[in-house]
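Before anything else, here is the set of structures, which you'll find just below.
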Structure P
Amino acid sequence: MKMTLVAALDKVKFVATTTDCWSAHQKSYLGVTCHWIEEASLERRSAALACKRLRGSHTFDMLAGALDDIHCQYKIRGKVVRTTTDSGSNFVKAFHMFGAQNDADEAEDEADPEIIDLTDHRDYHEASAILDEDSGLEYQLPPHQRCACHLLNLVATTDAALAESMNETYKRLSRATFAKCQAIWNKTGRSHLANEVVEDKCELQIIRPNATRWNSTYLAIERIIRIIDEKGEDAIRSICEEFKVKMLSPAEVAFLREYCTTMKPLVKASNILQSESTSFMGWLLPVIQQLLSKLSRLETSSKTCVPLIRALQNGLQKRFGAMMEDPELAAAAVLLPKFKTSWTDRADVTEAALTYIRQHLETTEHESEDQQRESSDEDEFFSRPISRRLQSAVELDGYLACATDTMELLHSFSAIKNLSLKLNTALPASAACERLFSCAGLLFTAKRSRIASVNLENQLLLKLNKRFRK
């Protein structure tokens, strides 16, 4: 299976990976998944690469070495365009120290005149200490992408909690409402008789929130609102009387409705970005931009959740502000026929994306043809850059002028297609790695807790990579 997978990856130009750590039964594992886009069909393909046992502390250099070994094992070290992880400090530091973008940061520092030392200053160090020190330069990691769903999770929890400090009325109403809802959730979670009462009176079960999944709170509140809409307030009142808890007041019910309306765009955005087969890196900025627009429209009609809306807006700006200014991410959105330049109203963002595309089209366009074509030194030195610049400009203008919004449009523009595949191969979220761990949990049960780590990884890879088995 691994040989078949390596042979399949050998034919792919651009590859993206996702990685995360998982612990079960006092053992830790590093999961890695691989993703690419088939050039002919433009369809997303995925495979599981590893679920490797980790021993010792999960330090940044240990994670960097393990991930680099996996990339080398499948011979994709030079093909990985981005690796998506959560915002864990060990992963962030690993990619900061050994990632490809670190070279660009060093180049900027060297070019900065303020930090260049022009004095004749010499530092003396012991040579043996330098030679014995493990610098970690053998690790080569691709550019890093923080998981968008994990950042949205932080926006919906940590940043949303700051809304209570903005308005005292919102704070009192929010705490009173959620306290009554929590009382209902506690009753249903402690007794099967309470669940039977809910089922008899409402014909629906109460959903309890899960601390590890922030959208479970939204789903739990949505279920209460659904019971009120379908069965009336009498159904909830009878449940509260049976459980001997306080009934939700009309103002609190209205607050729950507004809360669901406010949080629904975040739930939809997270569902879109965590898709594995239909999501591309170019979806990230349009989804965040649309989310900000929806929150702005809700702010004008909201009555009680205005502090929550502003807290969410501040959180999105804080966690995605740098990404919104990234020309590469903006170019990835422009190179998707679904969006092109219609996803943003900011002229500076659009111009930065088009400039990035023009620059990279000039350097990557028709490289295979140039290698096969024989020409004189004069043509190599003068003619080609000019012709490439004109040809790339014509191709970009033709692509933007087409009204078609399907992916098949890329087949008509070879250079645009090649650059689009490079920028959109990566995934905006690391949900694929979480799905790998979910499958691992089905294999690594309590009754099989003594299974060898190599056997667990082999069984998991054979289960997930069925299409690569002969």
Structure Q
Amino acid sequence: MRVPVVIAALLVATNFSFAQQNEDCMLNLTLFSDYYKSKKYDEAYTPWKKLRTECPPKFNLAPYKYGEKVLEHKIDNSSGEEKKGYINEYMALLDDGNVNFQKDYPLGEVFEKKGVMMYDNQEILGKTDMDIYNTFDKAYTQDPDNFTSTKGLYVYFTKTVDLFKANQFELQQVFDKYDDISEQLIKLNEQFTVSVNKFVEKEEAGQTLTSKEDKYKTYYFAKIEANDKISGSLDSYLGQLANCENLIPLYEKQFEEKGTDPVWLKRAVSRMYNKECIDDPLYIKLVKAYDAASPSADTKYFLATTLFKQGKDKEGEQYLKESYDLETDKLKKARLAKRIANTFKSKGSYGTARNYYREALKMNPSDGTPHLYIAAMYAKSANSCGDTNFNKRAVFWYAAQEARKAGQVDPNLKSNAAQAAASYEANAPTRSEIFTEGNGGKSISIGCWIGGSVTVPNVD
């Protein structure tokens, strides 16, 4: 009879212990959350520590998500061994988050956060460039879809260059990593662009965005701008490593081995094109091999550039058309339309260039840059599009109208659009000239390739 009594007593004691533990955990969670929401991060640390050490690891997500902010505060406001201790707690928190709340702590995000923390505190942690590179490399190779940190991607690349300069990497590894990260940034911006275009199209249809939609729109545009800036920073950090003097012998040496690899060929052709190494016979050799290995919109475009270089404009234009017709992805087609438009613009074929810019706008309405390019062509043609000096200069009003459209669809371009419009308007007829002409409020038809009309401002 005594055995069942003892077991019953143990069960009661165990249940009481679990109940007490649960009650203590709930109390500490409440205290922790209250301090956190009041931004009293120092006070939040003690109940957070109890949650981490005395409660089940899957008790609640808050100690992980809120805990990151608390630990970041402690790290920023400490030094020496104390700071190092908080960093180690932060790293452990991320690892445990991945184990216990994998959906909220995907592997790519965990490694990228750890990599950024190591980079920011490299000296105190005693980490090498290779340590930091390897952490980001795990994020990229094991879970690239969740490696989205703009700063993380930039540091990942800079450490690659630093390791090359320290003779730990080959030059080709630098170029490969540049392409990997550039493609990742493009992929991320495509995702953001698809999302933001829905809001832009809604506004263009005359509908008002909800406050939530407006916040998301602002967020997506900010992410696109940040990634674009980082793309430019990658080029700056790469510097003279990617010049023709380095690229040509490197690709000549590798061509025999990799001359049928479409990925390698695409990257080699793109880099030589972007670095203006297209005068070298190797460029034509690479382009032809790329087209033979994997015919695509890309290869037709690059073939066109070689034909233009040879003075075969008619054939080149045909390849540009083929390139455009072959592309099926909407955003890629929009980017291609801009590239083709830029080609025609540089050749002075403004009418054709405008057609392609407008195609780009149709497929990607949140990108305002085509409006700025079109406005610039209008302004450059002002002296050729009018029968009188007044009417010629009236074209600048038309250019200003086009420039402002860029800022209307793309908040990141508001400042540039306003500056461009102001610059054009400064060249338009003055108030006194309008008064002398006596044509305020009247419409002026614009000739030549531009067409359309512009209304003269009233000066009354």
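Only the coordinates and a few stated rules stand behind these numbers; no lab work does. Keep in mind it's a predicted model, so treat the numbers as computed, not measured. Cβ atoms are built from the backbone, for glycine too; each structure is taken alone.
Here mean count of other Cβ atoms within 10 Å over residues 196-203 has been calculated and equals 18.4, so which of P, Q was it run on?
Among P, Q, the structure yielding 18.4 for mean count of other Cβ atoms within 10 Å over residues 196-203 is Q.
Can you spot which of P, Q the value 4.0 was calculated from, given it is distance in nm of label points 7 Å out along Cα→Cβ at positions 28 and 180?
Matching structure: Q.
Suppose you compute Kirkwood radius over Cα pairs in Å, for residues 244-411 alone for every structure in P, Q: which one lands on 19.3?
It was calculated from structure P.
Given a value of 68, 45, 28 for Cα extents along the principal axes in Å, for residues 60-187 alone, calculated from one of P, Q, which structure does it belong to?
Here the read-out was taken from P.
Can you tell which of P, Q yields 22 when relative contact order in percent (Cα under 8 Å, 6 or more apart) is derived from it?
P
Taking helix-only ellipticity at 222 nm (-39500 (n - 2.57) for each DSSP H run of 4 or more, over all residues; to 500) from the coordinates of each of P, Q, which one would give -18000?
P
Looking just at distance in nm of label points 7 Å out along Cα→Cβ at positions 84 and 204, which of the labels P, Q belongs to the structure with the highest value?
Q
Comparing P, Q, where is percent of Cα pairs over 26 Å apart, for residues 100-275 alone highest?
P
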